[in-house]
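Listed below are the structures to be examined.
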Structure P
Amino acid sequence: MSKNIEEKVAIAQNNKRYAIVPHYPGGLMTSDDLRHLADMADKYNVDVLKATSAQRIAFIGVDEEKIDQAWDDIGRPKGMAIGTCVRSVRLCPGNQYCPYGTQDSIKLGLELDKKFHGRKTPSKFKIGVSGCSRDCAENAVKDIGFMGFSKGWKVTIGGNGGAAPRLAQKLTAGLTNEEAVEMAGKVLDLFDKEQPKMRIGKWILKIGLDEFKSKLGIE
């Protein structure tokens, strides 16, 4: 089986072709974007276009020798779908569109994506932003999550799916957008400083949530 080509952000498939994932923050696209992606899929004869759980559209089935040209033709930043870094920020429509939305998850999610997407981390790191407690961005299984309430953002930490799933725990609440972005930065800075070489939730389980909060300066 082929191996991932991390420097090209190309994910090996079992037919010796590769998947590449253009970056559209929050999965937000125009009809022109979709037409362009369809044209590119035809040009590179991909096996399938896949809407992923991370709100991306993956080109599954690009020949290795055509990866560089495909990225150039698509003309979008690379979606960081592999590697130890901050992956795409998953977000819900929030109060811009959803009648249940309490906070503007699109605004916060795009701010977080712009500031942190692709940042190197000790282990992969996923972010979710949900505009209300219905948790459509699945904050409960994200490394850090932001959930909208009338009094601001509730922050949860340490969730993940996978073979050993773990639900996130409450970190703090009542944050403004600016404070939420700042909190994400503090968490990532601490993660980088400590370099635990494991998912942040597993590390918190090891040292304890109180110790983690103390390191962040949260009472």
Structure Q
Amino acid sequence: MIECKNISKVYINGEEQTTVLRGVSFKIEDGEFVAIMGPSGSGKSTLMHILGALDSPTNGEYFLDNQDVSKLSDDELAEVRKTKIGFVFQAFNLLPRATVLRNVELPLVYAEIEKSKRRALAQNALNDVGMDEARFFHLSNQISGGQMQRVAIARALVNNPKLILADEPTGNLDTKTGDIVLNTFKKLNNQGHTIILITHEHDVAQHAKRIIHIRDGQIINDEINN
């Protein structure tokens, strides 16, 4: 599903150049659950932005579903983000005065899915992450942090993307609630969803089936997690 070939990223500020990624190469197969782990400043966030079609590499090639994403225009990148990638962020990024259902329906609105189908698709996505139906019509600022993250995961799922990309998804949660969210990712992976988890925490990475360690812009280890 994913192939990165010799990805490099250099940021230029005036005459100063900062190299963040240095020749990163790896493959991720359809249906894998992979954690990309590294400390602050390791390059994992930059790599996440490239994998999420939010940024382009300076050099190298990035293929998603056999499409060379590294050569796409801004409009084409937006289409990839809309149709092939579901994002889950640390800060949830929900609309606080919209209901749980409305938050999950929003990607379907942008995808121009007809209104009569949106409600059922959103409800199915919320059921998939174990969200209590009694909360469907609550405003998103009336539910707990763990429930907010489940809503965010449902929103990422609702368009049936090829890839779910989770950036520090437990960063704002206590350990018990974080484990519930991570177990939700495990369940979704067991159902066939491909998941990439970005984290700096060893305990969080241990929930994945494969861990790619990145440091100073390079992959230093890539291991199957038993």
Inset, instruction - State the single structure among P, Q that was used to calculate relative contact order in percent (Cα under 8 Å, 6 or more apart), giving 14. - result: P
Legend entry - Identity of the structure behind 17.4 (criterion: mean count of other Cβ atoms within 10 Å over residues 55-62, calculated), options P, Q: Q
Inset, instruction - For structures P, Q, calculate FRET efficiency 1/(1 + (r/R0)^6) of positions 39 and 199 (r between Cβ atoms, R0 = 41 Å, to 0.05) and state which one comes out highest. - result: Q
Inset, instruction - Assign the value 2.9, calculated as distance in nm of label points 7 Å out along Cα→Cβ at positions 23 and 95, to the correct structure from P, Q. - result: P
Legend entry - FRET efficiency 1/(1 + (r/R0)^6) of positions 31 and 175 (r between Cβ atoms, R0 = 25 Å, to 0.05) derived as 0.35 - corresponding label from P, Q: Q
Legend entry - Entry that produces 4.4 once distance in nm of label points 7 Å out along Cα→Cβ at positions 15 and 111 is calculated, selected from P, Q: P
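We did not get these values from a lab; they are worked out from the coordinates using the rules stated. Because the structure is a prediction, the values reported are computed rather than measured. Cβ atoms are built from the backbone, for glycine too; each structure is taken alone.
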